[in-house]
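**Student:** Below you'll find a set of structures to go through.
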Structure P
Amino acid sequence: MRDKKEEGYVSCHGLAECYAALTAYPIKPSISPALAVDLIQKNIKAHFKTVALSSTDYLKAIWKVKRLNLRSGAIYDALIFQAGLKKKVQKLATWNFEHFKRLIENEKMEIVRPA
């Protein structure tokens, strides 16, 4: 976040997804667990506040995907979306634009692609 007036958040679930993606990324040499943690720490955790979800938040995400008749991995996007709702963010930045756009119902949150 370059503008000091803005605060950035990342869901704890998003950190876990990032770790999974980094350690599974098909490159040689592969990204080790230690390097993945270091990259997350330096490039994400150092710049964003984390948002932990409660059991109630998890249930809200589950109910949302049920209402929208979404399946499978949509729940993981819904967990990240729920973290945004919890912090009342105005914008949620994601490269999976279409996946998150479908989660908006009546919420006042804009889904944007990262700059």
Structure Q
Amino acid sequence: MKRTLNLNKQERLDILTDAIETNAIQYWACNYGAILIWRTDDLTIAKAEFYADNAKDKKIFYRLTHALIQTGINRVLDPAFQVRDDIRASILEKDNDSESCDVIIQAALFGEILYG
């Protein structure tokens, strides 16, 4: 059974901010340089852009937004998505750490976990 979790905009921005500020995605997202970020007045990361390899090892431009974070959550919560149960549980409980933030972003961008 597919579960759903619709986060509000601030919750999605918090995941994006955590993913970058904890260096959760830098091990694969900084292969071609730094991640460019835009912050809100309260210093939450509103948008991030970078180049990284895709599933076919091709350099691709990526833009992360709060809407894309929701896409990643929806994919991870699909029972067909290959992910550990503890990561799925932490997402459902809104108890995200750097690993679950990384998984959410990879799911959003690639539709699967390519790194880690």
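**Student:** To test your reading of the models, identify which of P, Q gives 3.5 for distance in nm of label points 7 Å out along Cα→Cβ at positions 29 and 53 when calculated.
**Tutor:** Only structure P yields this read-out.
**Student:** Which structure, out of P, Q, was distance in nm of label points 7 Å out along Cα→Cβ at positions 21 and 61 calculated from, if the result is 1.5?
**Tutor:** P
**Student:** Suppose you compute distance in nm of label points 7 Å out along Cα→Cβ at positions 69 and 85 for every structure in P, Q: which one lands on 2.8?
**Tutor:** Working through the options, I get structure Q.
**Student:** Match the computed value 16.8 of mean count of other Cβ atoms within 10 Å over residues 13-20 to one of the structures P, Q, and report its label.
**Tutor:** P
**Student:** Out of P, Q, choose the structure whose coordinates give log10 I(q)/I(0) by the Debye sum over Cα atoms at q = 0.10, 0.12, 0.22 Å⁻¹ equal to -0.26, -0.38, -1.28 when calculated.
**Tutor:** Q
**Student:** Given a computed value of 24 for relative contact order in percent (Cα under 8 Å, 6 or more apart), which structure among P, Q does it belong to?
**Tutor:** It was calculated from structure P.
Computed from the coordinates by the stated procedures, all read-outs in this text should not be read as laboratory data. Every value quoted in this text rests on a predicted model; they were computed, and no experiment measured them. Cβ atoms are built from the backbone, for glycine too; each structure is taken alone.
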